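Below, each structure is written out as structure tokens.
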Structure I
Amino acid sequence: MRSTMSYLVWPLIVTVLGVALAGFIGWEFTGRSSGAISFLLIAAVLAVLEISLSFDNAIVNANKLKTMSPIWQRRFLTWGILIAVFGMRLLFPLIIVVIAAKIGPWAAVMLAATEPGEYARIMGEAHLPIAAFGGSFLMLVALSFFFDQSKDVDWIGRLERALRALGSVRGMEVGFVLVIILLFVWLLPVRDEKIFMFSAMCGIVTFLAVDALGHVLDRWGKSAGAAEQGGFGAFLYLEVLDASFSFDGVIGAFALTQNLFLIAIGLGIGAMYVRAMTVMLVERGTLAEFRFLEHGAFWSILILSIIMFGQTMWHIPEAVTGLLGAGFIGMAFISSLIWNRRHREREADEEEARNG
């Protein structure tokens, strides 16, 4: 079995290069060593922010990744990291500015480089539709897990059994999300209702489209005997899921800095550690060893989706999001340890009873 350190080789290399680049950018922007140190520290904080907000993402990724063919696992861990770092952490904020400000991509880059305050203002104004889209998508991700009729392990027993019972009604998870959306439409100011509703519905449609495409491609791959094709649906699902997780971190990063390039460096470093955790979870079979860890991740996703909806009306600090997510995962980890200990004790008692 690979050592823990072996999983961290590339993340550590990227950390050293990223921190050095952050310091260089700080020197170029400020012309002072104090500015370089400030940029370096902000990059480190952003990396920690990304890791804390995305640990549940790593667990969900690992759960899906273990069902994919080896070639699609490698593609997700190579192509996927490029899409995650350069697509979501760099290109996504640029695309928002291009659309919101109605300017070209190069003009958006120059705006980020020369007028970071204006760039951050445009990103801030785009927060409502981003939060609405991400909230509805992630809520469906979580509810699809809890409403799954084939799920046979429960962590929060009575509540999870009740949710699974609701899942026997076709389309219940979509109906639940629609009710939440209507509630927020009722609470939001009139000027925000249309954009919130449209963005939230786009989140639902995206989830259903990706889910349907995944099922079609998986069936096609199996019927054609092509395992490679069967992995594309899962690959696409994970990329959209990663994008939804990234919304919160990208927007929250502007609370620390308005420099696009520094944000890309910090969040990119964090994304490398998330990928490393994903690989370690898959190869070591950690999800099977810790019975309730996956449940904690999906409860964390459900809480994150509610927070994203709430952010359309109130400012909710990123620290709250990270702590809640880490709290659920931590409690699920402890519950798994307790269950494992009791299970071993029960097996020992049964073995002793058989041996007389």
Structure II
Amino acid sequence: MLVRRLIRALLIVATIGALVVACVATLFLRELTTPAGDSDVAKNFTIAQNESLAVISSNLESEGLVRRAIVFRVFADIRNAETELYPGTYKISPNMTINQILEMFRVAPEVRTAVRFTVPEGLRIEEIANVIESTGVVSADDFLSVARNGSQFKADYSFLASLPDSASLEGYLFPDTYDIFSDASSEDIVRKMLDTFALRWADSPLSSATSGRSVHEVVTMASIIQREASNNEEMPRIAAAFWNRLKPEFAGNQLGADPTVQYILGEPGNWWPKLDELTVQQINSAEGPYNTRVNPGLPPGPISTPGLFALQAAAAPADEDVTYFVTKCVPAGERPTHNFTNDYSEFLQFQEEFLACPK
């Protein structure tokens, strides 16, 4: 009896210890990725010759450039960076992360400048390349040559395990605002975006809520949801409709998702053509496995870069028996949304209402 009590007590202690470690790790990760502020106005920050890491960390906190000195100090220790911090004066803004500041300190000051770009949700990889080219750091073609070779990154990112060997990183370049150095390479930029995907994936229920589906399947579905949804709140319902269409009892096992056809027909200057300007024959004859109007199941991979709401919806869809949705006719100025149903006759009725909606 005494031995059992002792074992039970040890198990309780071990469980509590594991929870504490997990909580501390989560908090530490958040501190690393949360800037001290929103301002992008750079301040001069000086590291004196032979100045200790403790003093540097404290000064950063007092200047409002990091949230907590201890987190910067611990992270620098983990990276073995104390002996690699160059003395001198740096330009640092409060909206830079701890990792960005530390990387800046490891290069002689005044050598590099930071450049900012924003990738919105729902862009395809070519559009992302154009956004990055606008910074003047790398060309769109150079970025695409790296981002289209997803295999070279699989060994470093566990969430890419289910990525087909010949696939690009479409869908995995997380939409966010980034600060990069002016001498960054395309690979540096891609890795920064993959690092952000890894953080968002790990810091949410996503990694444990995929319901037996692979990460690649979830990201592929999320990319379609991102292009279909009118707002974040309806994404779980759209996810439910699409996953339900892939069940054996749904005739044809087809998603019938318009954005996948747009993905095939898109071209420079018009990456997402309006399907209401095309004939049914043009739509159905769009060649390739991405045409979910013709081919059953999911397309081979993502069609856009999904945000966190779309990823969460694809991983954990609403528990609803819906298979159809049609854009709702709402007065001008109101938030767009969809009507949902599981009845084909009602679906046709919703479709008629939409077609009769004043344009």
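FYI, it's all coordinate maths here, none of it is from the lab. No experiment lies behind these values; they were computed from the predicted model shown. Cβ atoms are built from the backbone, for glycine too; each structure is taken alone.
For the set I, II, ranking by percent of Cα pairs over 25 Å apart places II highest. One of I, II was used to compute helix-only ellipticity at 222 nm (-39500 (n - 2.57) for each DSSP H run of 4 or more, over all residues; to 500), and the result was -28000. Which label is that? Going label by label, the one that fits is I.
Taking distance in nm of label points 7 Å out along Cα→Cβ at positions 74 and 314 as the criterion, the highest value among I, II goes to I. Comparing relative contact order in percent (Cα under 8 Å, 6 or more apart) across structures I, II, the highest figure comes from I.
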